[in-house]
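Several structures are given next for inspection.
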Structure P
Amino acid sequence: MNMLEIIQKLCQEKGISIAEVERRANLGNGSIRRWGVAYPSIDKVARVAAILNTTIEYLYTGEIKNVPNAAARKMEALDDSEVKAVNDLIDFYLSKKR
């Protein structure tokens with residue numbers, strides 16, 4: 001996956017449009033769409049990563065190589081329905097911040 005595809009996937013998961021990410025990151029209209037063929041400056045990637053609550057590394061590679069944090073380790077102990085409930089709760093709180 002290239003950076004554009006990764007951002008599209010994250011936007012879909014978070015229910016936010018690419019245009020909204022561009023507005024929040026103070027990027028020009030259509031900027032992110034060009035990232036499928038050319039890499040932007042690191043400061044632009046950092047702003048988008050912050051908005052999408054991810055890392056710069058993930059946007060570049062599509063992989064998370066960091067050691068899981070405490071919350072992630074706790075999630076591993078939950079079954080699928082409990083994980084879904086926790087994720088729904090997090091999404092609800094995040095939607096209130098928008």
Structure Q
Amino acid sequence: NVLPDFLLKHRHKLVALTIKVVPLSKIRRARRPNSDYSSLKVCEREVRISEEMFEHAKIPVFETTDTSIEEIATYVVQAMKFGIAETDV
């Protein structure tokens with residue numbers, strides 16, 4: 001799986017946010033109980049595929065499961081300010 005070209009051409013402006021599988025599944029179960037959408041298997045697959053795409057595109061990934069929105073914003077601003085998004089992370 002690869003990011004679409006329209007995103008890849010702006011790769012230097014991108015950062016990726018990810019979440020651990022169990023909390024993602026819990027959030028989804030609250031939205032859609034008893035659905036495949038919230039199963040651990042589906043969540044594991046989606047997180048794995050996403051992280052592989054980001055790694056392949058050399059987009060920095062921030063694991064944000066237990067991170068406040070303020071901390072996430074700080075990470076993103078620092079990544080952009082220091083050009084982290086343009087290098088291998």
Structure R
Amino acid sequence: MLVSEETKFTFTLDARLHDAFIAEATAQGLTPSEALQDLVRDFLDHSARKRDYEVFLRNKVEASRASLREAGGIPAEQIEAEFAAWRAAARRRA
């Protein structure tokens with residue numbers, strides 16, 4: 001059986017935010033404690049997802065860079081020249 005260990009968390013909050021929070025929690029049928037627990041869970045979930053995405057993106061960028069190093073890639077100057085020619089041709093057709 002899992003036993004939930006609780007701890008008290010005290011912090012200072014602007015009076016208007018406090019009143020609005022209590023009113024909203026009550027309107028949703030939640031105690032302030034339940035609403036805060038939901039907020040903390042959401043915050044932790046959001047933080048974990050953000051961290052996971054940053055790791056994913058960093059790995060994807062590094063894999064792309066490694067692929068370019070291995071294959072040689074296309075120099076930026078060549079790509080810029082090709083697109084400049086493409087834009088000029090598009091302007092002539094317009």
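Figure out for me which of the structures P, Q, R the number 0.7 belongs to, where distance in nm of label points 7 Å out along Cα→Cβ at positions 10 and 58 was derived from the coordinates. Kindly include the intermediate steps, with their values, before the conclusion.
Working: P: 0.7; Q: 2.0; R: 3.8.
Computed on structure P.
Suppose you compute helix-only ellipticity at 222 nm (-39500 (n - 2.57) for each DSSP H run of 4 or more, over all residues; to 500) for every structure in P, Q, R: which one lands on -17500? Show your work: numbers first, answer last.
Values: P: -17500; Q: -15500; R: -26500.
Corresponding structure: P.
Each value in this text was obtained by applying a stated rule to the coordinates, not by laboratory testing. Predicted model only: the values in this text are computed from it and were never measured. Cβ atoms are built from the backbone, for glycine too; each structure is taken alone.
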